[in-house]
Structure I
Amino acid sequence: MNRRTFLAGAGALALMTKAGGARAATPGFLCTAQRPDGRAAALAFDADGGLRFALDLPARGHGAVVSPDRRHLVVFARRPGLEALVVDAATGAPRHRLRVPDDRRLCGHGAYAGGRLFTTENDFEGERGMLGIWDPARNFERVGEVPSGGIGPHEIVSLGDGLAVANGGILTHPDSGRQKLNLPTMRPVIALFDATGAPTRRVEAPWDLHQVSLRHMTAGPNGDLWIGGQFQGDRRRRVPLVARLGAGGGLTYLPAAEAPLRHLRQYCGSVVLDSSGTVVAISSPRGGAVTFWDARGGAYMGSVDLPDVCALGALPQAGRFVAGSGGAGLCAVAVDAARPRPLARQPMGLSGAEIAWDNHMVAL
């Protein structure tokens, strides 16, 4: 994956609205990044103003999660990582450093349930995924772990009274870096858990789509899961990349139509639901596009071209998102739900030093 780069001044991030160029009243966001000198960082910024804080990281980051009380952020190392950093959500001041056992590796994501923090991890010797369990009330002490329900767990999301885990099915080992070791036999699994970490449901991908690694997802207001895949097979084969899991049902894959597949190019990055719960945005750094999907029926709504785009965050307005792009910086992208067509992107004001944005964005 190419690095996402843009020029941004610390105090010059100004998001322009579609009409009149006025600043939108929007929440803040955090995204991991790389500074011009190569240092890893996490940057928190206001979409209508400037930088909230810049936090140096010991290694390249990936995803992040906000605590239910909004007091803390947890920033996770990119897989195969060993550490996550707990910071003050308002100032970025470090509070705790989480380190997994030597026979585990972080997979880049975490989520809260039942007052605990759950992290996706790789038990590389046991060739299985695990969920690490941490207690915020005890200074984020590690208090246990449970199997993740499959191999290669990646994104984990809160369902209010439980959790959903996307097990991508890809076996890796730290001695082999990020090499994929089981592509002929991989099997993605979406696993559901209650708030204690007890498994409640497990849904396997069909065998004819076993090489579509289900890795990133978002939860809708009715409990549906929207899932983006990354195809690990023959690039000439046309396969569906977007799936939906309803309560009590199986995986439903959206049709592999030519237009969305051309924009996604076998790779879904971030999957984010808009503020209204009616539009799903799915980015593809390989395809250089953000695609839009109707969350009510699954229809493809169109796309916006953005080179090397991955990180996405939802703005307060329906159908509006912030996207981190390599060739166009941070941009507002949108789709008009009343007329299913993508709207022109609006770039943020840019100046200063080169910053490389990473994969995921979280709303503060």
Structure II
Amino acid sequence: MRADAKLFRVLVCIVLLATIVSPIFNAQNAKAADQITQRSLTLKAGGVGGAGDAGAKVSGNVRHDFSFTLPSTGNTSVGSIKFEYCTTASEACTVPTGLSLAGATQENETGATGFITLTKPSAGVMYISRASAVSVPANTPVSYRFDGVVNPSITDPTKMTFFVRISTYASTDTTGIPIDAGTVAASTSTQIVLSGTMPESLVFCAAKTITAIAPDSIPDCSSATESAVTFNQLFSPTDTATATSQMAASTNATGGYSITVNGPTLKSGSNEVAPMNSRLPGARGTGQFGLNLKLNTTATSTLAVGAELSLASNGTDRKGAATANYNVVDEFKFTTGESVATSSGATNAQIYTVSYIVNVPGSQTAGLYTTTLTYICTPTF
């Protein structure tokens, strides 16, 4: 073989070898994107302007909040960040059925800021960009909020998870080799619908005493067990006998409630203690049986009796009050069938303390005097 032919074949082999090695060498020297760390996607309630659906609702108009850390060493210039929604974490990207970014708006950014433009080049893809690339220190935590994202419409529980591939670029249009990249996962979910009915309600009890449950002092009608009440002393023309009972009421009736006292005055056979048909102070040596719903300072004797309404009315969730004839300190009245307390509307429970007094003249016939009083609470719905 001629020497010039051998030389030609050698040159052809060298050229072919260079053609094969060159792309291999270039691929090996192309820098792979660093893995984004501390990455998450939180689905939150609220679409554009804050009005929207629950965050994980299927087809919900919601917020997507991304947070992650950009790991690249040094001060790497970042011009754009891409968010690509897919049904899988890797391989070819298929946009989840029903997902829509058409109405998405960028509402917030932290860490790396200045991304003034939101672009949606295709279904399932959006990116934010700066006017020009700006350096970002290594390991910078960032967050970005997008409102008005419509979640996927998939209802198969095994396919509700979707993925968003995040990547950063030096370019302002996501062209070129990614600097950092990472994937987050999120899932829509079937909403749990709970329902319950609050019926018309009235809770009322009367007893010698009613306890309140700590720490909120809520009246506990289960404690209203004892109904026998005894006056503090024997009846006497020189001193006033006193006693107390309690009652508690709550209702959701919009018209509130009215509590009436019903029954006769104290009697012993055919003898009785005169009822106080008008509101008056106690007067020793006269026939008087009366009551009020107040903390009395003297109760016409040296013994104070009664208590103020507990919990006190505040006009919002507690609206009970004694009526005018039974709401004056040291003045008492008793007329059967008369309202002693009312609420101005639906109200939480309060405890009323009823104060009773008995005065008798010296001529009062001896005997055991008793009465049975019934308190009736009537709500108006």
Give the label, chosen from I, II, of the structure having the highest value of distance in nm of label points 7 Å out along Cα→Cβ at positions 267 and 323. II
If you work out FRET efficiency 1/(1 + (r/R0)^6) of positions 107 and 163 (r between Cβ atoms, R0 = 25 Å, to 0.05) for I, II, which one comes out largest? I
Assuming 51, 41, 35 is Cα extents along the principal axes in Å, for residues 91-274 alone as calculated from a single structure, say which of I, II it is. I
Given structures I, II, which gives the highest value for FRET efficiency 1/(1 + (r/R0)^6) of positions 171 and 283 (r between Cβ atoms, R0 = 35 Å, to 0.05)? I
Calculated from one of I, II, FRET efficiency 1/(1 + (r/R0)^6) of positions 67 and 227 (r between Cβ atoms, R0 = 30 Å, to 0.05) reads 0.00, and the structure in question is II
Given structures I, II, which gives the highest value for percent of Cα pairs over 34 Å apart? II
With distance in nm of label points 7 Å out along Cα→Cβ at positions 211 and 331 computed per structure, which member of I, II shows the largest figure? II
When helix-only ellipticity at 222 nm (-39500 (n - 2.57) for each DSSP H run of 4 or more, over all residues; to 500) is calculated, the result is -500; to which of the structures I, II does this value belong? I
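No value in this document is a laboratory result; all are computed from the given coordinates. All values reported here derive from a predicted model rather than from experimental measurement. Cβ atoms are built from the backbone, for glycine too; each structure is taken alone.
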